[in-house]
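Quick heads-up: structures coming right below.
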Structure P
Amino acid sequence: MIIAEQKSLDEIKNLLGDGKRVLVVGCGTCVTVCFAGGEKEAGILATTLRMNTQLNGDPKAVTHLTVQRQCESEYLDTIQDQVSEADVVLSVGCGIGVQALAEKYSDALVVPGLNTSFMGQPLEQGVWAERCQACGSCVLGVTGGICPIARCSKQLLNGPCGGTDDGRCEIDADLECAWQLIYDKLKTQERMHLLMDITPPKDWSSSRDGGPRKIVRKDLRLPGQEMSNDER
């Protein structure tokens, strides 16, 4: 899931500027699970902003609501009236949600309340760790389900560097060496022969380095929908 953290109150207030009517929009999916921008967090932030701006002599009328998914346009249809009444829309969704809101309501001033950090998984209560960098060319099938792009500090594809020490990363001793984990997993699976195959230099054209990416499933397109130039 997408992991995010709330910006500082001072940064959020600066983003709101002179706006007097603020709508805080939460998201009911990823940022709810990581306790950054769900219904509870949106409500707390709205209350905090009302109290803080009142005490500072610049009171703002702050309301809040939460949609199921900010990243999908149809879920944003239901909040048109509230958006039109606000001077500033403060999204506490991920960066995709912020952009979806700004695109859906092009006349609205939409600002982010979160910093989107990475794609990860919960390890324990209150702890999330990066597990994927969306490189567009997954190698998990031959690395025991452990990603060397996200979990190796040097993104090595053919084994550990010379600095690994007792299964720890030389960049940060608190990190487990990804390639030690891969080795141990493949050994358990009796697939050690995979380590003998040399992986060629990674083709990064499928990653972000080639510009914004798009996936088009023509089999899912509705009948009669025109294809864009990107799809042809």
Structure Q
Amino acid sequence: MNPKIVTAGQQAQALTASTLAFTVCFAVWTIFSIIGIQIKAELGLNDTQFGILVATPILTGSLSRLFLGVWADQYGGRLIFTLQMLATAIPTFLLTMVTSYPVFLLAALGLGLAGGSFAVGVQYVSAWYPKKSTGTALGIFGAGNVGSAITNFGAPILLVAMGGAWQSIAMVYAIILAVTAVLFFLFTKDDPALRERRQKGIKHVPFLKQMEPLKKMAGGMS
């Protein structure tokens, strides 16, 4: 298939899958807004320790967008989005087994990768649309932010249904995220730009090369 020929159906498929995956990722990213209070009580955390625990996935999510976005550009959003979700599912499931604060922090660091899904999704969705339609497509994709609202409203109901055990919430979220990753990979295709590069044998821009603008920014600030 000619990578330059993209049908409306293919665009809709890529956009729908990406938006749903982004929604699930954002739901997972904000899981501490529901289970955090119970964890604080069980571990006997003070306010500072609890604040660090809750902020850790937010920090990871923000920082990870840099390299996840670059990798998505290099290797394609389909592959990186799938790997990012699978990688996030592991520490999310780990939450069900840990009992010490340091390990909780490590799990929170890994769980924060869910927040990096934004950069991956933006790259993947943008690659399917011409410039005149990119803004609309990304606006629809951005609606995946509703995932945080789903957690805030739906997780408490699930918590009650699961007998009040917050570990069950983490387990369900980890399973949903892993299943979403598999379905995303199965029902999406590599983006047209990536397929074109492969057909022409064009190598991707090296990671450090893409980081050069940051060096210039740092140099200008010094």
If you rank structures P, Q by distance in nm of label points 7 Å out along Cα→Cβ at positions 114 and 130, the highest one is Q
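Work out which structure the value 2.0 belongs to, where distance in nm of label points 7 Å out along Cα→Cβ at positions 50 and 162 was derived from one of P, Q. List each step's numbers first, then the result.
Details: P: 6.3; Q: 2.0.
Only one of P, Q returns 2.0 for distance in nm of label points 7 Å out along Cα→Cβ at positions 50 and 162, namely Q.
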Thinking only about FRET efficiency 1/(1 + (r/R0)^6) of positions 10 and 194 (r between Cβ atoms, R0 = 35 Å, to 0.05), which of P, Q has the largest value?
-> Q
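By the measure distance in nm of label points 7 Å out along Cα→Cβ at positions 34 and 202, tell me the structure among P, Q with the highest figure.
Going through P, Q one by one, distance in nm of label points 7 Å out along Cα→Cβ at positions 34 and 202 is largest in Q.
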Assuming 24.0 is mean count of other Cβ atoms within 10 Å over residues 18-25 as calculated from a single structure, say which of P, Q it is.
-> Q
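If helix-only ellipticity at 222 nm (-39500 (n - 2.57) for each DSSP H run of 4 or more, over all residues; to 500) is calculated from each of P, Q, which structure is the one that comes out at -25500?
Source structure for this number: Q.
Computing relative contact order in percent (Cα under 8 Å, 6 or more apart) for each of P, Q, which one ends up highest?
Working: P: 16; Q: 36.
Comparing P, Q, the top value of relative contact order in percent (Cα under 8 Å, 6 or more apart) belongs to Q.
Thinking of P, Q, which structure, once FRET efficiency 1/(1 + (r/R0)^6) of positions 98 and 170 (r between Cβ atoms, R0 = 25 Å, to 0.05) is computed, gives back 0.10? Mind dumping the intermediate values first?
Numbers: P: 0.10; Q: 1.00.
So the calculation was done on P.
Output the label of whichever structure in P, Q has the greatest value of Cα Rg over 2.2 N^0.38 Å. It would help to have the intermediate numbers written out before the result.
Details: P: 1.27; Q: 1.10.
Once Cα Rg over 2.2 N^0.38 Å is tallied for P, Q, the winner is P.
Can you rank P, Q by FRET efficiency 1/(1 + (r/R0)^6) of positions 90 and 138 (r between Cβ atoms, R0 = 25 Å, to 0.05) and just name the one with the largest value?
Working: P: 0.10; Q: 0.30.
Result for FRET efficiency 1/(1 + (r/R0)^6) of positions 90 and 138 (r between Cβ atoms, R0 = 25 Å, to 0.05) over P, Q: largest is Q.
All of the numbers you see were taken from the coordinates with simple rules; none came from a lab. None of these values were measured; they are calculated from a predicted model. Cβ atoms are built from the backbone, for glycine too; each structure is taken alone.
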